[in-house]
Each structure stands twice: as structure tokens, then as C-alpha cells.
1. Assuming 0.65 is FRET efficiency 1/(1 + (r/R0)^6) of positions 178 and 242 (r between Cβ atoms, R0 = 41 Å, to 0.05) as calculated from a single structure, say which of P, Q it is.
2. When helix-only ellipticity at 222 nm (-39500 (n - 2.57) for each DSSP H run of 4 or more, over all residues; to 500) is calculated, the result is -8000; to which of the structures P, Q does this value belong?
3. Say we calculate FRET efficiency 1/(1 + (r/R0)^6) of positions 362 and 506 (r between Cβ atoms, R0 = 35 Å, to 0.05) for every structure; which of P, Q gives the highest result?
4. Given that FRET efficiency 1/(1 + (r/R0)^6) of positions 130 and 410 (r between Cβ atoms, R0 = 35 Å, to 0.05), derived from a single structure, equals 0.80, which label among P, Q identifies that structure?
Structure P
């Protein structure tokens, strides 16, 4: 006989979960009582939004699903924005919480944490939201939802368990494992793709976040195609930034759009060609071969002329085998130089800082970044990364407050990895409470706060519209004192070399280090 809370924890462990991010509450103690007994590590965050972003960072950096456990009502609603971010960027995060009891009246009665329709609230932002009605359903529901979360295009899911079931017992006979389908592309699709690539005179390859688990296979395919390679924001690192064929990370530059439009074939691998990536508008594409695992994504934003639907790790080598050797494009260096020049110009404000950090940090560095100007203008296209899943950035939903908790999740997942957080002053304040989490965990985590005194991007947009600039200035909080007050180290640094030196020390420190950098207000 097993309680619902223990059944939940054992079911998660059966799927391979080893870490849970969350906060205990009155209604989920039946699960918390089982965590240590079953052997799952718990990371106590300071806010449920931070739990969601930390689980997201754990999942992005490892490819393994993250798990979030909250209590009822406002607790799980605090995690909604992180669930939406995980959905938009195709990150597998398993959210679970108690809900109102099985016999709760339909019109409500004012029970603690009561909200009108908790399951529907989560269903609006995740791939699937399910509420069980009895203890005996829990183990199968976990396996089924886990399978949906990782099968094909990964997406977050949500399980709700009536709060009374956490302490109700039932006989649990087994803990089934998630089952996923084989996603193998049809041979004729591979043949058509090979024919189109062979016939192309000036192909271009764009690699997205969907290639993160197939980095080696995608790189080998790109080498066989012998064409210039670009990566999207979430694809950064899937083909190493110093690979001879890689001409740019990030497709947000005007010259990248022009390059794609001048090509006679785009080979799009694991990308939905999202407007959030293409700042200057989606390019006009003459012809396109797409490799993707998602039946919807393979035609998103622009229908594929040749659609290779299946697991990219399987499709890419099969396609490469059918391609004749092609001489590497002679214009690779020229194309790279053009994109690099535009990236350097766009990120000029942060160029010296980025250069100093690149020179001082390990090749295997993981960057957990917030939606900050110093990142999407400065870091994205100018900091070379060399492995997949090493650039953690909230692209699709574009949330603020992601960087710090995501960095915590990545560092918890791999304590030996050099993880660096980069964020702005505005975004830092969204989840600043998680400094206490990082301090309690004693993580050697550098947290670079690039402070322009407010919401710099919005400030600039207001000015560009010739409208009054207001409601965007935040002043300059004493981030150094704030860091020290919650148990972190805190240092102020202004010169790029001083910031880099502080990061080097922070990577081997006995706790997190907040590095406060002030910059000018206009990019």
C-alpha cells in the first residue's frame, strides 16, 4: 500500500528523474516526505518561477527533462511564465502540483489556495495538462505524460493530483516507464532531399535548437553539403562556432537575410524559422529542404519543398550518405567576414567586455543568459561556443528573469561545468531572490549584471519613436551589497579585463559571485 505522494515520487524516479526543483507547501507534503526516501535530490528555490527556470536550465544543458514540484493555486501559477517559456523553446519540463480535493464543490468554498480552474490555467501554456482522480492513476499518468513530453518535439507537461490523494493509500503494483515512438524518415524523403541538395548551386544550411541532441550528425551532414552554416539563437553551439563552415551564430542580422535570399536552396535543420530569430523579417526562400521531428514545425512559417520528417540523429547521417562530395564554398571566408563585421558593429557597446571574457574563460563554458541587450546584441554573435546546449537563452517567449535560475539549474546538473550567468539589471530583479538559492547551494557561479539603469531596450525604442521616455529608469541598486547580504560574494568592476579577472576567480570560488558592471544608457 502506497500513498499518492510516494507513488508520484517513485513514478518520477522510474522515468530517470534525479532532481526536483520546488518549494514545499501545506498540500504537497505527502510527496516531500518521500523524496529523500526514494533518493531524489531536491533544490529549494525562493519562488516557483525560479523553480521553473532552473528546471528549464537543467533540461536545456543536459537534454534530460527537468521536474518542478509546487503546491496548489498561486504556487503553480507562479510557475506559469516559466512553463510558457519552456513551451516556446521546446524544453522538456515536468510540472506537477496538488489541486483542489476530489470532493471539492464546483462553485468553490474558499479553501486555502483555491483558484477556479487550475488545470485549465496550465493547459493554456503547456503541451498537455492532466488531472487524475485516484491514486491508482498516478503512475500511469506520469509515464504517459513523460512520454508525451519527450516524444518527438520536446515540450513541457503538467500533472495535477487532488490534494487529498497525497496521503491516501492504494496498492501500486508497478511503475511503468514512458514509451516513445520511433521517428524514422521515409527513404523517398531522404532521396528527394539528396537530389535537391546535389542539384543546388549555392545552398545554405541553418541549424536550430532541434539539432541540439544530434550535434555530431548534423555537423557531419553540413560537412558533406560543403555549404555555409548558420545557427539560430537556440541552435548556437550545435555546430561549433569555430568550425570552418560556420559563418555566424544568430540569424538576426540584415546580411544574413540577404545571404539566405541569394541562395538557391536553404537546408533548415531543426528550426521553425521563428520571427523571434529573424529580426528583419523572414527571408524570401527560393527552395527549402527541412529536417525536423515535428509534423507541424516542418512547415512552420514557410512550407518545406522537401520535408524529411523524423529524428534528426537518424535522418542526418542517412542523408549524408547519399550526397556526393562537394568542394567547400570558396566564399566561406568572405561571408563570415561580412556577418562578423555586422555582429561586431551591432554589439560594439559590449565588444571589449565580450572579448575579454572569451579570452579568459574555458572553451567548454556554458552561458545562462537573460533577455538583455548585452546578450542578444553583444554575446550571441560574438562569443564563440563549441558544444550544443551551451547557450541557454529565453528566445521564443522572451521572458526576463531567466538567466540566474537557469544557470543554477545547469550548475546543479553538472557541477564541474564552467557556467556563467549574464543578465541586465532589469531582468536581475525579476528573480533576484534566487541569489539566496545559489548561495545556499554553494555554487561557484559568476553572475555578471550589466547595469544600464533600467529597461534599456524599451528606453531606446521610446526614443526612436520620438515619444516621451518614461517608466523605464530603475536607478542603480547596490548589487554588490545585495549579493553579500544573501551569502554571495559581490564585486564591482568596470574595465573589461577586471570583469574577466573577477569571472576567473568566481569560477573557483566557494560560493556565487555577483559582478556588477555599469554601462552607458544607449546601445
Structure Q
């Protein structure tokens, strides 16, 4: 059966893989069955009335055995094969146990032990001709929270545009990244690698091309894909990278050991694998937050810690998988052959400081920056380069400064470190009509083109601009499918930046889009 539509042909969707849809299609009864290397899985068809091409979802497919019992704190172990058809119609267990609310993205927690799983969204399950490019998404959440089961991470729109989409789960917080004597380091990173190996081995069965895999993520997920870009051991697993608001951890081995010792003390055990294994999972989750929280009564202590030491949990420089800081590795040429797009929102952190706008109203900006430990020369240069933000008040300046240190300066440093390698930078400048700022997470539903998904209105209002979603989602498809997003590279002319959702009077492409962070790089 074929469907005569030029759009399908243009997307590279084979006629044999198209499925007409007369109405909503759900459930495992007639769901597509795909043979993976470990066994057959049955997904579910999804569609809306009038659609001529449906997409299929295969949810909760394990790529490794449950990390419990003897496998707790172990490197991921391949899952055992199964004989019967395995239903893959519900999201698998998540490492997140209760959403702590650190993001504005709805990220459900799913109970269960089998937390190392992937979700595959594809318009062409079982197709072997003309395989489609693949997007692999790594969720954010500060490396201690987040879930691949978010409705914002659904691959429906990318499927529509001829891209097979995968979302993956990984161990979080201390379980995934904490230092444990006698246990493998960077277990969460090893989970990413194992999931990407699963993609290489199995994505062809879902109609995807393992030689055209783009890895992408936001916040901690954006830092994850930059970490992978700088890892020699990961280079065979992907072709290109898109980092949204990437937060690189690069936790030092010394800090990781200190946090581990503090956590062991709070739990009343030795800082060894056996000691931590004796502590219930729920208890460790509770105590890891306490271990990472400053004991100071200074209300700025947490911001100080973030600016001075970075994130508490996340990829550690262990001398094994990660031997040096990610930016240094990238500067040495690792990943230079892979196209990279990276950027941030304009005010990732400003909503937090904005809540103290009244108290900060009469506090001089220079004094406020000094309280954060910013040296005088740097304060003067930063305030000079951020005249527009200064007009919005001290709270806005403090929020922008934290945004710049944690996120926006990373964009510039990575882009510069790449040298002549194909690198594109962007800014997401559209301010939220409900939260005032172009804040953290606001760009995600536009990137996924899921403006009608649950809770998008909370952050983007009742009428988010369709053209903005078309622009940024289209750029993502351009990188994944064609190898470039559609504007000049930073590597061709330093400073060249695509501005999504900026003021109508400003150009879409700025010749010096990150000039305001010049003093920080």
C-alpha cells in the first residue's frame, strides 16, 4: 500500500513503511513488532484523525539489567535475552524518585527497578530501506533529577520530519556520579555509553541509521552531550551534537571524595561500596541533598558554591573515562570532526534572583557582585558590557551574571576551543509572557515543536509563537538530517550567533551575539 504524497518522499519515509490512519490508534493489540538483538518488542501506533502517516512508540526497552542488588553501583550489565514478544507500550522505571521541581518541565517519576531503559519513537518501524537519521535525547535535571518520560520529549514532531528519536534513562545523583571506593566511577556516564551502544546495535531495526546519530540534551543533558563530545571513548557512537543550555560538571576527584565522605558520615557508614550498599536507596537520595548543601546561613551561600565549585553531582574527572576538563579535551581536537550547535537562553537564572527584586532594589550593582566574590576589575568590565541589563535593576544583573558564568560563557569557551571545527552558536531571546524572562527550559517545547503539550502554557503562555517553534525546530532537523542548522558558523567568523525570538528591530543573525560575556571568557 502506498500513499501519494511528495512530503513523505522528501522526508525519506519508504512507501512500504507508511501506514494510513483513519483515527486515533493506540494499544498493543495490533502494535508493530521489532526484533532487537535481545528479543522482540511490541510498540504502539499513534496518530490523529486525518493523518496519513502514523508514528510508533516503543517505550521502556531495557538496555541494561536493573542496577539493584549485586549490580547496585556497578557498571551497566547487558540485559539477558528474552524469548516471547515483550510489550513496550508504557514508560519504564525512572531513576528519579519523585520530581523535586528543579525544572519547569513536567518530568514524571515511574517506580520500579529496571531504570536503565530507552524509548524509541519512529515513523518507520522495521523498515530496512533508506534508513532515517536518529536523534538521541539526554534529559537534564542537574544530574540528580529529571525523567525521559516527559511529554515534552516525545519524538512525534521529529518523526513527522523524518527523524527517528530515542530518549534514554540513566542513574542520577550519588548513584550515578558519586565517588565510591571499590566501585566503577562515573556510572551515569557509563549508562549513556551503554545506551548509545544499544542504539548502534539496534536502531536499524526501528528504521534508523546508526551512522547518522545526533546526540542532544538540555541543561545537565546539554552538559552530558558536551562531555561525550570531549570523550575519546565515545566518538564512534554519534555523528553530531546539539547542546541546549549545557551545564558541564567536571567535578574534581578531590571534591567528589569530599562529598562522598560527607554523605557517608551523614549515613553513618564507611565511604565504601559495602558501606553505601547497606543504606536504603531512599535514605541516600534524602542525604545526598543535605551533603551538597552549604552549612552557611548566608542566603547567597548556594550561589557562591555554584559559581566557585560548580555542580555537586555530575561527571567526574576520574583519570579513566574522563581524563581532563571537557573544554580542554575539546581544545585538543577531540570531537573536531563532528558538527556542533550550542547555545543558551538569555536569562537562565534570572527568575530566581527576580524573586528578591524588592530587597535588592536599593542595593548597588557593584556591591551585589562584590558579595558574590567578583573582583573589582571584572565587576567594572561586566557592568560596562551589560548596560542594557543594568537598566532592569540589580536583581536582573545578578541573575544574568549567574546565567553567564554557568551557561553563556560556556557557549563561548566551547566555541572558541573548537577552532576551525564546524560550530554554530545561538541565543534563545524570546521572553516568557508568564515568567518575564527568556528563562531556563523555555526553549525546550519550541525545540521539540510540542507547543500543545501539557504545561507548556505555564511557561510559554496561551499563544506561544508558532513561527519561533518552526525556526528552532527546523534548525534542529537541519543539523540532524543535513548536517547544518542554517546560519553561518562561529568558526568562520567569531561571534556569529543566531538569535531566536529577539526584538523585531534586531537581526536574526548577530555578528557578536555573546559580547556581553566577553569579560568572563
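1. On the way: P: 0.65; Q: 0.90.
Among P, Q, the structure yielding 0.65 for FRET efficiency 1/(1 + (r/R0)^6) of positions 178 and 242 (r between Cβ atoms, R0 = 41 Å, to 0.05) is P.
2. Values: P: -10500; Q: -8000.
Clearly, the read-out refers to Q.
3. P
4. The read-out was computed on structure P.
Quick note: the coordinates plus some simple rules give every number you see, no bench work behind them. It should be emphasised that the depicted structure is a prediction, and the values quoted were computed from it without experimental measurement. Cβ atoms are built from the backbone, for glycine too; each structure is taken alone.
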